Structure 1
């Protein structure tokens, strides 16, 4: 299975694994599954650190590199195609630009989103898994 971690799931997987359900933890640990994050998630985390909304255990640039290595995850860039797809998603979809890019990334790369965001989980135009399960 090819998994794209939503921003909060990436943070939870490193900082507070208790937020992630048993089934999702098993998926993340299974070496047969590929794990990805969208580069825009790093931007979201940087903004959260900058604003003081989250505190990481180590400096951000180290956290990103170490977390990707520990999770055996690859980062996917925000391409022109993803940027365009983000605003061509079937509506209704919410307005958050980062979520739009992450979902566009998942759709274009044919990845299953791992998220706890009800708006994404209930949206019928992308494959998603509830990270809390």
Structure 2
């Protein structure tokens, strides 16, 4: 894997991973955000994207259709340096006609325990992890 970072201005950086569009990360002092997530926000977003891709792929392979899929996240950080993530709570909301909780929970568990490299890396680093699930009818 290869990537490249370029300083834009202040604490703003343009990052590119091979074969993907550039993103902006911004790590300003409080109240000075102009663009992009902070590096820690990006880590949380990466975990969300990683597990979302897994869950959707697993459900698709099982021919389980849904009308919408969302993840809401809350994370806590240490209060002293290094201010690492200490807790992550992902709340999965899935809408669909005949979606069974056991099928979705199995997909989430497989992602959490076996496939989502980002989340597994965070947990191995000591982050406490919690997943919750809500299944709703289609809108």
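Every number here is computed from the coordinates shown, using simple stated rules; none is lab data. Just so you know, these numbers come straight off a predicted model, no measurement behind them. Cβ atoms are built from the backbone, for glycine too; each structure is taken alone.
Any idea which of 1, 2 comes out highest on percent of Cα pairs over 18 Å apart?
Numbers: 1: 51; 2: 62.
Comparing 1, 2 by percent of Cα pairs over 18 Å apart, the maximum is at 2.
For which of 1, 2 does helix-only ellipticity at 222 nm (-39500 (n - 2.57) for each DSSP H run of 4 or more, over all residues; to 500), calculated from the coordinates, equal -14500?
Working: 1: -14500; 2: -9500.
Clearly, the read-out refers to 1.
Out of 1, 2, which has the highest value for distance in nm of label points 7 Å out along Cα→Cβ at positions 52 and 84? Walk me through the numbers before you get to the answer.
Values: 1: 4.3; 2: 2.6.
Evaluating distance in nm of label points 7 Å out along Cα→Cβ at positions 52 and 84 on every structure, the highest lands on 1.
Which one of 1, 2 has relative contact order in percent (Cα under 8 Å, 6 or more apart), as calculated from the coordinates, equal to 20?
Numbers: 1: 33; 2: 20.
Derived from the structure labelled 2.
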